[in-house]
Structure 1
């Protein structure tokens, strides 16, 4: 999970860990790109609006690498969902979101429900 706001990272980690998922939370998109080979994620939760490298730039760089082209990404945003879905082709979770909305989308994207 990549989000620049510490409290959002903490909440998402807590919810996902309690649901049985192993999570790594990072606050910087550049660091996340560097650590991808070591982390080998099954899914990325990615904030769209971050300082420095934003979620869209992260996603573009991620998709440049054949290894990560099919890696599922859920974008989190306080912006218009339709605009971001059309732009990226990713699932989008509107902030603020409920525990149920987060877990339902994660399960669906991972093919678990």
Structure 2
């Protein structure tokens, strides 16, 4: 049995989220919470909320044991990019890409 949680349209680059997801992949949830709490990346606060949601889904919907859960799968996909214009010298305009992310987290019970 597994439980999933999704976080969509997060205003953070997928590249920055992937760095933190690589740290917590295949870790027990207690260790994952500790890693996220002590890592100084902006993606951590989003991932802590998402991990709480995945654990709650596992307990409530699938009746899994919280102490045996681990992160079996976690990945990030790029969402829509917001395009903005920045004025530059001599009347030129440079484009700024504000990237968004769709994050998926899957927890399973160890056997």
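Rule-based calculations on the coordinates, nothing more; no lab input. Keep in mind it's a predicted model, so treat the numbers as computed, not measured. Cβ atoms are built from the backbone, for glycine too; each structure is taken alone.
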Parent structure of the calculated result -13500, given that helix-only ellipticity at 222 nm (-39500 (n - 2.57) for each DSSP H run of 4 or more, over all residues; to 500) is the read-out and 1, 2 the choices: 1
Distance in nm of label points 7 Å out along Cα→Cβ at positions 59 and 75 derived as 0.3 - corresponding label from 1, 2: 1
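Here relative contact order in percent (Cα under 8 Å, 6 or more apart) was calculated and came to 42; which of the structures 1, 2 was it taken from? Walk me through the intermediate numbers first.
Values: 1: 22; 2: 42.
Source structure: 2.
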One of 1, 2 was used to calculate P(r) over Cα pairs in 10 Å bins from 0, in percent, for residues 51-90 alone, giving 20, 30, 17, 14, 11, 7, 1; which? 2
When percent of Cα pairs over 21 Å apart is compared over structures 1, 2, which one is greatest? 2
Could you figure out which one of 1, 2 the value 3.2 for distance in nm of label points 7 Å out along Cα→Cβ at positions 83 and 99 was computed from? 1
